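Next come the structures, one after another.
Every read-out reported here was derived from the displayed coordinates using simple, explicitly stated rules and does not represent laboratory data. Since the structure is predicted, the reported quantities are computational estimates derived from the model, not experimental observations.
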Structure 1
Amino acid sequence: MNLQQKLVIIITDCLIVAEVFVAMYFAQHNAEQITALFMKYFFSMLVPTLVFSKVAARLLRTKEVQVCS
């Protein structure tokens, strides 16, 4: 894993933590449906974040050089 891939993972981790905070903030306004609203907000933000990080990590992968002997 190269440095650029590690940076993508660090940024993804920070985004996931921020998404938890945002989902909790929006879900707290309706105490009767807090769980459903949290899941709705959190997973709707989480899925694109994980897809983006997976694609970015693959694009930033170090190219393997094949050695012919």
Structure 2
Amino acid sequence: MTSEDNEIDELQCSDCGRVLKEEGKGLRWGKCQVCGDIICLDCMYYNRVKREGLFEYYNDVVRVCKKHRV
């Protein structure tokens, strides 16, 4: 592999530009559930969504990036 291949495989946070490792998925970074951008732990926000169940309403949370924060 050349240095150009390493740059392509490199993951970056879409909000702050922090370089992320593949092994940290789920622990140090995740994906925005609205647009699918990669976001680090410091840039994650959660929106509460009211969902309708079979018998009652319940609240759910959605992980989002800074662009989709409410």
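Points worth noting:
- Test item: helix-only ellipticity at 222 nm (-39500 (n - 2.57) for each DSSP H run of 4 or more, over all residues; to 500) calculated as -26500, pick one of 1, 2: 1
- Per Kirkwood radius over Cα pairs in Å, the highest-valued of structures 1, 2: 1
- When relative contact order in percent (Cα under 8 Å, 6 or more apart) is computed for each of 1, 2, the one that comes out at 44 is 1.
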